[in-house]
Structure 1
Amino acid sequence: MGWVLLTVFIVLGLLHSLWWWIPAGMLTIWQVHQWHFYNGRPWRKVHYPIMRAFYRAAGGEMAAAEIAGRPLERREAVNRLLRTLKPEWDDEQRGGFVDEQILRCESFKDERLVIQEFRRRNPKFGDSDEKRLSELARHLFDHPDTTTIVQFIAAALIEERYGIQDRGEYLVEVLSGRAK
């Protein structure tokens, strides 16, 4: 929508009045900012599309549960997401992948990776800070909800596509609340 509006402002600026270049310039700055925000870091290229796909899958599961007269099953919503992301996988592969991510979340196997990323960002990060961070992360990830499971699925796909360091960066963003 923004690019269409930008085109309209530019055409109006060329044909009608130079005053149309002011909103065209402002909209250009906003569009570049939006593009950079969603494509600037590798985790953003994966996180936002996955979360949109999950909301679509959860809505489909909600509708199916309502039609069938059964309660909403979070696991089925996650499976619908994986059917969208990895259509070549069968049900057994999807189930194993979800179980692996839940286990990785509950046991917080990425603890060293997250601490390493915090140390990279803040060299003054001390041992007491490390202990507090570890306790906080274990508390948050101990009993994962559906969103946390989806975030760990996104972290696995980020690791697959970009590498382990980007997985650590993404998990730090999850902990800090920037990856919502």
Structure 2
Amino acid sequence: MLLPSTEMQLPAVAPSGTTLNSALGFYLFAYGITQNALGGFYTQPWTIPVDFDRSREARLYGIVGTATAQALPAGNITMVAQRTSIAPGGVPSDLGINNVYTVPANWPAGAWTELEYLNAGGPYFPAGSLAPNSIVGIRHVRAGNLPGDTWTGTLAIPLFLRVRYHHLCQFCDCG
């Protein structure tokens, strides 16, 4: 029996690299990352939820927007999601994923979009990639210092990531 997916938000706990205080609108706080800068945040470490079905994939999403008020040409942003996971009694396992996304021309100030992080074209957390009770931490940054990042605007990154996962069946032996 397939159960619906659920999501959890992973709040930021510390900046990473070069960040500016920014916002989408007046009150949605975000870090601003300029072109040619490497900056973003670390998430609060989290443990794999009891109802997390590890036999199925989970997906990672980040929200980005523009803090730049003037009209700008289209360009690419390079976003990086690096994670460390540690199973009980295990050793740290690290993974870094770079994704390039296109920002449209004349993206209005305060506009935002949700980006999905992909791992070799598939979900960020493939089925079976996390051990039970693992602790996970993620670093989410714009890598404006990489050649593929060509957008000249300041990117606003609200201070959370979102993980969508499938519930583990609690009524049968399917996990």
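Here are the numbers:
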quantity	calculated
Among 1, 2, structure where mean count of other Cβ atoms within 10 Å over residues 108-115 as derived comes to 17.5	1
Percent of Cα pairs over 31 Å apart - highest-scoring structure of 1, 2	1
Read-out helix-only ellipticity at 222 nm (-39500 (n - 2.57) for each DSSP H run of 4 or more, over all residues; to 500), computed value -26500, structure in 1, 2	1
Structure responsible for 1.6, with distance in nm of label points 7 Å out along Cα→Cβ at positions 12 and 60 calculated and labels 1, 2 on offer	2
Given 13.8 for mean count of other Cβ atoms within 10 Å over residues 44-51, calculated: source structure among 1, 2	2
Given 41 for relative contact order in percent (Cα under 8 Å, 6 or more apart), calculated: source structure among 1, 2	2
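FYI, it's all coordinate maths here, none of it is from the lab. Because the structure is predicted, anything quoted here is derived from the model rather than measured. Cβ atoms are built from the backbone, for glycine too; each structure is taken alone.
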